[in-house]
Structure 1
Amino acid sequence: MKNKHKIIFILIFLLSLISRLWKLASFPISLNWDEISHGYNAYSLLKTGQDQWSKPWPIFNFRAYGDYPTTLNMYLSILPIALFGLNPWSVRIVSALCGIGTVLTSYFLGKQLFKNRKSSLLLMFLVSISPWTFFPSRAVFQSTVAQFFLQLGILFLLKSVKKIKNFPIGLFFSAISTYAYHNTRIIAPLLVFTFVIIYFNKLKSQLLRNKKLFFLILVIVLFLLIPQTVNIFQKEAQARSRWVFIINPNSIYQIEEKRNTFQGSPLVAKLIYNRYSLFFSTVLKNYLGFINPKILFFDSTQNHQFNIPKTGILYLTTLPFFYLGFLHYIKKSFKGDCLSIFILAWFILGLIPAVITTGDFPIIRAVTILPVPFIFVSQSFFTLLSKISLNKYRQLLTVLFIFILLFHFVLYLNKYFKQYSIDQAYSWQYGYKQAVNYIKNNYNNFDQIVFTKKYGEPHEFILFYWPWPPSDYQNDPNKIWDYHDNWYWVDSFDKFLFVNDWEIKELLLNSKTLLITSPNNYPVQGKIIETIYYPNNQPIFDIVLYE
């Protein structure tokens with residue numbers, strides 16, 4: 001790498017490092033319940049060798065709230081929690097480092113694809129500043145961890161075309177990604193299989209000549225991929241997909257409703273409204289969403305825990321280059337170029353988990369395609385530069401493009417670190433830490449502490465922010481929980497009682513009871529002693545005393 005390229009590489013790396021680590025514990029403004037769950041279960045394993053549900057060292061999934069997340073992020077979190085304690089920074093650092101690792105890996109992936117340092121640096125820069133990669137690097141998203149290992153695996157798979165010794169490395173990292181996120185359990189095996197099919201003739205002779213390498217590949221498949229493939233069919237592994245798959249109890253009910261209200265023949269109604277028509281129409285709609293400029297460059301997701309409202313996941317300046325790059329790879333694929341076929345297959349296959357599920361525009365489920373959109377942009381931008389004859393104009397256009405992108409990123413950071421934290425504090429379940437701190441400081445003054453369930457899973461926030469000794473919680477005789485609606489509900493432990501918000505006014509509370517409830521929602525005779533507010537001064541919790 002030339003000195004100039006080294007300096008640019010280091011600058012981009014520092015940009016990704018600083019932007020992802022600066023005030024990591026404070027932005028997002030609070031830990032959400034998924035972050036809390038990952039952190040406390042890692043802490044519980046560290047202290048007792050069991051998760052909070054007394055399950056020793058789960059392999060594929062841990063129970064959490066009944067959604068059964070994958071385990072890799074939880075296990076990777078154990079070391080920082082052991083070193084720095086249970087806190088927001090130690091919980092988020094794994095995701096941040098994987099986000100930084102994805103930026104670094106994208107440069108070497110670019111070199112493998114473009115054979116050009118400048119294009120590789122542009123790809124690295126785009127991955128560093130994009131909302132699609134930046135935002136989920138600063139919180140606990142399993143997708144960020146999975147994508148780092150998947151991208152690393154694909155890098156080594158591509159390197160194996162010339163040096164077959166890289167194939168088991170690529171296979172290993174791809175297999176590891178399946179333990180990080182539900183989506184990669186589907187995508188990683190599909191991409192590896194697709195890669196082998198596309199490059200079969202180039203790989204076959206090299207593998208046949210190297211029996212030791214072939215045996216190593218077999219070991220990885222037998223001990224990492226096959227167990228994971230079998231696990232996909234287990235009830236726990238399918239817990240999340242049962243909620244979000246296109247064909248679910250709610251969608252079946254809607255089909256029946258449309259048939260019943262159809263003004264025409266019942267036979268025609270069945271032909272129009274059925275599982276197949278719903279599935280394929282939704283898949284098509286979702287695929288089109290990922291090439292829809294309004295969604296990609298302007299609106300993005302309506303789930304504000306995944307991005308800033310009304311903000312695209314790709315910058316507007318890259319719009320023409322995205323579509324030109326997309327068309328470039330389609331054109332080269334039709335000409336039989338193996339690399340272009342694989343990149344296009346990566347884009348199409350990588351979207352499968354996102355397009356077969358319901359809900360808002362699923363940008364987190366679609367991270368398995370990254371950094372392909374940025375590959376499109378880098379490819380088409382340098383194709384444009386190659387058509388400009390004078391070097392000074394090429395340099396001017398490059399500087400202008402980079403400057404505009406940096407300007408976009410600065411504006412995004414300003415929104416993220418200022419207005420987003422004020423306006424969207426509720427998206428991150430802000431207020432629990434303050435409530436738990438008050439309870440902890442006054443714990444001995446009360447015989448009973450009642451906590452509203454309005455904002456979701458108060459018991460988990462108490463366990464984390466205290467932090468509650470895991471062995472005490474696991475063996476607590478006062479712990480009451482039940483399972484319904486595909487969820488594990490904790491109703492009490494120790495002296496805590498967790499109550500639905502609409503039931504609170506009907507409670508008969510004894511003296512020496514502390515109530516943490518939604519604003520102005522408490523039985524008579526109570527005395528408000530403190531109110532907790534969002535940063536925009538809207539109340540979250542009233543803390544009410546019963547003497």
Structure 2
Amino acid sequence: MPASITLSGIHWSTPDGRTVLSDLNLSLARERTGIVGRNGAGKTTLLRLLCGDMRPTSGTVTTDGTIAVLRQTVQAGPDETIVDLFGVAEGLALLRRAEAGEADLDALAQADWTLEARMLAALAKVGLDAGPDTQLATLSGGQRTRAALAGALFARPDFLLLDEPTNNLDAEGRAAVLDILGEWRGGAIVVSHDRALLETMDAIVELTSLGATRYGGNWSAYRARKALELDAAHHDLAVAERQIRETARRAQQAVERKQRRDARGAAKGARGDMPRILIGARRERAQNSGGDAARLADRQQSDAAERAQIARGQIEILERMAVSLPSTGLPAGRMVLQLDQVTGGHDPAHPVIEKLSLTISGPERVALIGRNGAGKTTLLRLIAGAITPVSGAVRCAVPFAMLDQTAALLNRALSVAENFRAFHPGLTENDCRAALARFQFRADAALRTVGDLSGGQVLRAALATVLGGPAPPPFLILDEPTNHLDLDSIAAVEAGLRAYDGALLVVSHDEAFLDAVGVERRVWVG
């Protein structure tokens with residue numbers, strides 16, 4: 001039987017009763033399937049249900065075949081090594097004893113003499129120059145992701161489950177993932193916002209509040225289909241709203257005709273031209289007819305209103321978030337940042353940044369690029385003042401805001417609205433709500449505690465907090481800003497940053513994003 005995964009009637013709710021997935025039905029075969037959807041739609045939850053990390057509240061998950069998982073964040077214990085990601089620590093330990101002459105004949109008979117060579121081949125395939133005994137704590141986040149991917153491939157599963165596999169990877173690592181999936185002949189279920197990666201998929205599954213919808217083809221085919229659906233939803237809404245107006249107009253005309261008839265009948269009755277019994281019969285027929293007409297009009301109005309509500313719901317799902325930003329007032333030529341022969345790092349004895357000079361003037365847009373572990377995030381922390389340079393000087397000449405990958409500026413115990421007000425204490429409640437609504441935190445969504453949000457929602461809340469005020473900072477520092485955003489939110493942030501007229505310094509491996517926000521200069525770090 002071909003390998004497959006089937007979800008039937010899946011429902012999953014958080015411990016506090018909030019529904020994340022409802023009546024989800026989906027069949028996954030041996031093909032490359034991209035999972036997309038807005039932040040909080042349940043993409044990571046779906047993967048955890050598929051691999052058995054969580055059980056559905058109701059419904060069933062049926063798996064025919066083996067599964068290997070690459071999680072969004074690869075944790076690193078103090079004593080863990082790469083071999084722990086491969087799950088073959090005992091087998092490698094046996095080889096080590098055999099090489100040292102400490103294994104008996106029974107153990108030697110069980111030894112897999114090709115084990116280490118196959119592990120090194122898997123690591124080389126993902127472009128990682130490391131061995132099985134390399135400690136995970138010594139690797140960067142991107143390097144740990146590569147090691148975990150190598151471990152998943154090593155298991156030769158029927159299905160690879162990958163949660164944002166390119167999030168922390170440099171350009172070389174991203175290319176390696178694309179090559180691996182391009183050659184992969186098993187099933188792959190990939191949660192990602194990486195447009196280049198999604199272009200390699202055989203199908204796209206979109207998660208929304210309405211459930212899961214499968215689209216054959218890659219990202220471009222999916223977007224083309226979504227554009228057609230959006231056009232159709234706008235058409236349906238226009239038709240429904242026209243029907244509402246037309247039904248209301250006809251109902252008003254009917255009321256006015258009845259009033260004229262009633263007035264003429266009353267006049268005749270007053271003149272005594274009509275027997276009283278006939279007057280009563282006509283009045284009863286008029287009342288019945290008027291009641292029937294009113295009920296018909298109400299029913300037509302209700303049907304049209306329901307169709308309009310459905311169409312608006314579709315548009316809410318299909319349309320992208322829109323962001324508009326006030327001016328920063330930063331003049332051209334104004335010196336924003338100056339680094340003069342800066343050397344530094346988290347460990348002053350082993351600096352990762354050495355004698356780096358950089359100047360940013362006016363509303364210039366600069367990207368820091370380099371391999372994983374080269375020190376790009378460290379450089380941002382030096383600029384922001386979180387780390388003191390060992391030598392050299394850092395001068396930031398204008399107010400700035402830094403948004404790191406963890407959105408550390410937010411208090412996880414407070415709501416989105418409370419965080420926003422703390423950052424902008426002079427704003428009214430209405431101003432606060434209007435600003436958050438532009439970032440899709442409407443009504444009760446603005447009252448949710450940050451600690452209860454998904455990773456992408458947290459970053460969107462941080463963006464709203466930094467950019468949503470009346471005067472955005474003239475200098476914005478971003479560390480991998482798209483890592484946890486859904487695709488529609490990335491498009492909105494791109495649009496907002498294109499409208500931002502301040503200076504921008506960004507660390508990102510997403511070339512499509514860098515091009516979209518108008519980066520003018522790339523500075524190699526490392």
FRET efficiency 1/(1 + (r/R0)^6) of positions 42 and 202 (r between Cβ atoms, R0 = 30 Å, to 0.05) from the coordinates reads 0.10; which among 1, 2: 1
Answer label among 1, 2 for the case where Cα extents along the principal axes in Å, calculated from the coordinates, equals 82, 61, 58: 1
Tell me which structure, out of 1, 2, gives 0.98 once Cα Rg over 2.2 N^0.38 Å, for residues 402-465 alone is calculated. 2
For which of 1, 2 does Rg/Rh (Cα atoms, Kirkwood Rh), for residues 186-225 alone, calculated from the coordinates, equal 0.94? 2
If mean count of other Cβ atoms within 10 Å over residues 2-9 is computed to be 15.8, which of 1, 2 is the source? 2
If helix-only ellipticity at 222 nm (-39500 (n - 2.57) for each DSSP H run of 4 or more, over all residues; to 500) comes out at -14000 when worked out from the coordinates, which of 1, 2 was used? 2
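Throughout, read-outs are computed from the coordinates displayed, never taken from laboratory work. Just so it is clear, the model here is predicted, and its values are computed rather than measured. Cβ atoms are built from the backbone, for glycine too; each structure is taken alone.
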